[in-house]
Every structure is written in C-alpha cells, then in structure tokens.
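Please find the structures below.
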Structure P
Amino acid sequence: MPVAGRSMVAWSVDAAQTACDGVTLVVPVQVVDELADSARGVVGVVAGGATRSGSVRAGLATVPGDADVVVCHDAARPGASARLFRAVIAAVRGGADAAVPALAVSDTLKRVPTWGDSGGAVTGTVDRSGLFAVQTPQAFRREALVAAHVGAPEATDDAALVEAAGGIVMAVPGEAAAHKVTTAADLVVVEALLTTRASGGGL
C-alpha cells in the first residue's frame, strides 16, 4: 500500500536498515516472490504463519546465530523512525530482555463487556493513569525471544510472551508518527504525518 509516495514496506525497511545489521521481511505467501524481486538490501523474504506469533517464528528462524538483539516491527507502522529503532535496541543492550515504544493513553477508557451492532452497555470507567499504548519496533535479547516462543504460544505482541516468561520489559518513549495503519482513516493520518516529516516538520 503506498503512503506519502512510497510503499509502507519501503518506509519500514529503510528505518530498520539504518539501525539494524540485517532485515528479513515476513509476508503473505502470495507476495514472497514479488517482494523478493523488489525489496532492496534485505537478507531474505519469507512466508509468514497463520498467526502473528507464527509469523514472528518464521522470521526468527532466519536470524543468524551470532545476533544478540532481534527487532520485530509491523510494516503497518511506516512512520516509525530510525531513532525509535535505535532507542529500543539501546534499552536491550542496557540490560532489558525486551523494549517497547509506548505512548500514554489519552482517551477515557470504558469497560463494555458485551458489544453488538448497536454498541453495548458501559459497566465501568478504567483508570488510565499508568496505562500506555504500545507500538513497534520492539527489541529483544535474542535468547529471551527464542525462549518465549518455545511451545508455539500466541500473543498480540512478543513483549507479552517475554513478560509471561518472567523477562524484564522496558518501555521507551514512542512516537505519534508510528501510528498503525488498520483502516482507510489511519492511512490518511499516516500520510499527513509522513508528509510533515518529509517537509522538515520533525515528527
């Protein structure tokens, strides 16, 4: 998907290559050959699994044995900067088992146990103090990430697996520009953020 004149994958690969020694793309099987021909400078392009965690394991299998830090990133966050990659890597090199970018939650949070086409009844308001929305890239001590995936567990992000295994997960300041593209409206937001950055706006 193009955004601000380039594919989302290209934005993400460029930022990763600035901070990392090698990049592997994990993609749907039907586009492996296409991206293998067009992606510049990547170590490899491999087919993902049936789940997010399965896809991470497919990528992890390509990581050289002497790599001490592994970074996982969603190409759906094309605005994540090279600075953000370096920040999570530095936190792992500083002693954490994992590091994630995080932004403080700014919206009021409501608990709605049952949600239907017309909405649902609110049963409570969640105290948002101390709550953060987590982004990617996420960096990991390689041994911690490999150990967390033993038994093929599933989670919405790899930091949760490291947490469950008892690892130390650090949060670093996230970036507004690392907004995730999930809907067409998100694409408009990210287009504006990247256009601002390209014009020297500094996001």
Structure Q
Amino acid sequence: MRIKLTPEDLQNESEFDLLAEVSHQKLREFVTEQIRKEKYIIRIYSGYQIIMLLLFGFFLTRSIVLLIKGYTEAFVGVGLAILFSFTALVIIHELLHALAYLLTGARNISFGFILKKFIFYALADRQVIAAKAFHVVALAPFVIIKMLCLMIILKTGNTGLLYFSMTVMCLHSLFCAGDIAMLSFYRLHHGKEIFNFDIRSEGKTYFYTRK
C-alpha cells in the first residue's frame, strides 16, 4: 500500500527540493512566466485558441447577419452564451476542478477568487497532489465542457442551441489558459517527480520534486 505524502514530508530537504512557491495573488504572473518559457504545449494551445476565436467570430457575425434578415434565434443563442460563459460557466468550471480533486482522492476542497483580475481557482488545502492527479484536475473542465458542447452541436438541429453551444465552447477555451499554463510548468521540469500542495491560510501553492 502506497503511503500518502504530507506537506511536512515534502519539506524534508534531504528527500525533496522546492521548485516553486506561488502566491495566489500572483497567479497571473506565474502563468505568464510559464507561457513565456514553455513553447511546445503553449504553441499547440495557442493554435487551438486561434481556431476557437475564429469560429466565435464567424458565428457571431453570422448571427448578426441573420438578425438583420429577421431571424433572431441565432443572435439570442450567442448573447445568452456570452452571459452564461462569464457567470455560471465560471462556477461550473471550478466545480469540475473540485470534482476531479475528489476523484483523485483529495479532500478539504475550497475555492478562491481575485475578482479585479477575473481569476478563480479551486484548491485542496494541505493535500499533496502527484503529477498525474494534477493533470486530471487541470484538464477536467476543458475535456468535459468540450465534449458536452460537441455532443450538443453534433446532435442538435436547433439554431439557437447550436449557436449557444458553439459560443460556449469557443469562449471556454479562454478560461482554460491558466490550466494549460500550469501543465507547462510540469513540461519545463520534464523527467522530475513533482508534487504540489496548497496552503489556504497562506494563500500559496508549493511545488516540490523528489531528489
């Protein structure tokens, strides 16, 4: 039976090295640094982002054209999707992170936000998360919401619902940038056995590697 590590175990300098100490107040700066340093994952994701933004531009423009012609359903679908994406979808995104944490065995799940920077995050207080589990947590919202949107897009003939789902899928890609950047941190340290844990009271996340 594998022994579950604790934050105190990782702080044992004879066995682990500290890779990064990230303040939640400076998450954006940390994310930006990973985007600047790591190229492979970021390039793939940037290409995907461009495709999503082009699709959004196309569907938005087409909905406006249809509105001018007297068909309101597509434009209403896009409008509702934009409203949904910047309200309820933010909550759903973080709940999916929390669900993934639970499924990987973590507990003490809570949430935080920096409203002025439009940053929201889920954390597992004092729970040591291995690299594979962290990848599951990071990718869960991206994969689940993408798949749900694609299922609706492929099965619906309803113009409003089609435009709604397409817009949500495109906009949600923007919300996943921070998650992808966090995975870039792991690629920058490829070959290392990395663990992380959050300390809610400190507002920080720590990344350690086994020596």
Structure R
Amino acid sequence: MMKQLMIFDLDGTLIDSLPDIADAMNRALSDWGMAPRSLSEIKHFIGSGTQKLVERACDGSIPEGLLEAYRSHYDNNLLRRTTAYPGLSELLAGLKRSKLAVVTNKYQSAADRIIEELFPGVFQEVIGDGRFPRKPDPSAIYYLMEKYRLTPDQTVLIGDSRGDQATAKNAGIQFVGVAWGYDILTQAVDLDELTRQLSPDRLSRGEETI
C-alpha cells in the first residue's frame, strides 16, 4: 500500500544539530562551574528531550536554573552550525505526493525555527515536545494518522534511533532507520537506499523495508 504519511525524526535524521547542542550544553555547565562534556558524550545524551539531555549531562541531578540556562544558550545559537544532512532536501522534494511531518522530542519552538529555516514549506506538521508525550509514546503518530485519515499501513516513520524504532513499533507502523544519526541501529540505510525505499513505486508494492 502506498505510504501517504511520512513522519521524520529531527535531530540525527534530518539535521546535524550536535555542534550547537553541545556548545549550549557546555556553556550552561560552565555557568555553574561544572566540567564540559565531549561531543561523543553529548551525542549519546540526545534523543529523549531537553530535560533528559541536561539531566544526563549533569549525571542525574540538575542544579536549579541550569535547564533554563541551557535553553537560553541554545535559543541564541541553534542555527549557528546546525545543518541539514546532505541530500535530504532533494529527497523531500521528491515526496510531495505524501503528507510529510516531523515528530521530535526537541521542544516545539526550537523545532519550528529549525524547520522554517532549513526546510521551508516542506512539512505539513511539526510536532515537538509538549503537545504529546515524548517518543517512544505513539500518541503523536496516532494524532497524525487520525488527522489525515490514514491507516498504519499507509504510514512510515524515518529515524536514527532505537527510540524512533520503538515508537514505530508501538504505533504499529513501518520504520526505516538511517545510518548517519546519533544512535547505533542494527539495521540502517544510507541516503541512496532511503531514497529507493521511500520511492512511491516501491512503497506502493508493499516491499519490505528496514
């Protein structure tokens, strides 16, 4: 069955935001006299929302005000070095026959700004943290399917993490994992294979994807 709703994760799937997230996180830690975190560490902290990101960077206990400091630093620099992954804009341009949406655990205002700057006019809906429970809860996926009156067989989630994979499983929809993100998936595809798997002809035939 043709996939009429394609839902994308944001960080690590559509964009490489690690440099700006790490910079904001380390600025906030420095404000509190705490040691900085490496890019590798922060890469593994990403994916479960801002609260969890900061909590992990602080070894489980967030000093009062540090979360707000992180958001302030990030809001001031969130598009400084963040970029769309190469080839994603061209891929999305070829998917106009489908509804395109973003579901992310990044807070809504940041997600909106990034999508507006890097993918203007591409997505029909951007759902960030706060509107629904965070992934892997499937509530946002259910909302989108209901809004567009589409079934699980007509829906696919594209992401870079085991959390995204669990979200798709919880929602009963197809998942395609990308190989360039921040998590390690046992099965993932490069851009050429993603383009092939999301092609209308292949998806309409119901061929298996990762």
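If mean count of other Cβ atoms within 10 Å over residues 4-11 comes out at 17.0 when worked out from the coordinates, which of P, Q, R was used? Only one of P, Q, R returns 17.0 for mean count of other Cβ atoms within 10 Å over residues 4-11, namely P. One of P, Q, R was used to compute helix-only ellipticity at 222 nm (-39500 (n - 2.57) for each DSSP H run of 4 or more, over all residues; to 500), and the result was -12000. Which label is that? Only one of P, Q, R returns -12000 for helix-only ellipticity at 222 nm (-39500 (n - 2.57) for each DSSP H run of 4 or more, over all residues; to 500), namely R. Can you spot which of P, Q, R the value 3.1 was calculated from, given it is distance in nm of label points 7 Å out along Cα→Cβ at positions 92 and 108? Computing distance in nm of label points 7 Å out along Cα→Cβ at positions 92 and 108 on every structure in P, Q, R gives 3.1 only for Q. Comparison across structures P, Q, R (criterion: distance in nm of label points 7 Å out along Cα→Cβ at positions 76 and 132) gives the highest value for Q.
Highest-scoring entry among P, Q, R, by relative contact order in percent (Cα under 8 Å, 6 or more apart), is Q.
Each reported figure results from applying straightforward, stated rules to the coordinates on display, with no laboratory input. Computed from a predicted model, the values in this text were never measured in an experiment. Cβ atoms are built from the backbone, for glycine too; each structure is taken alone.
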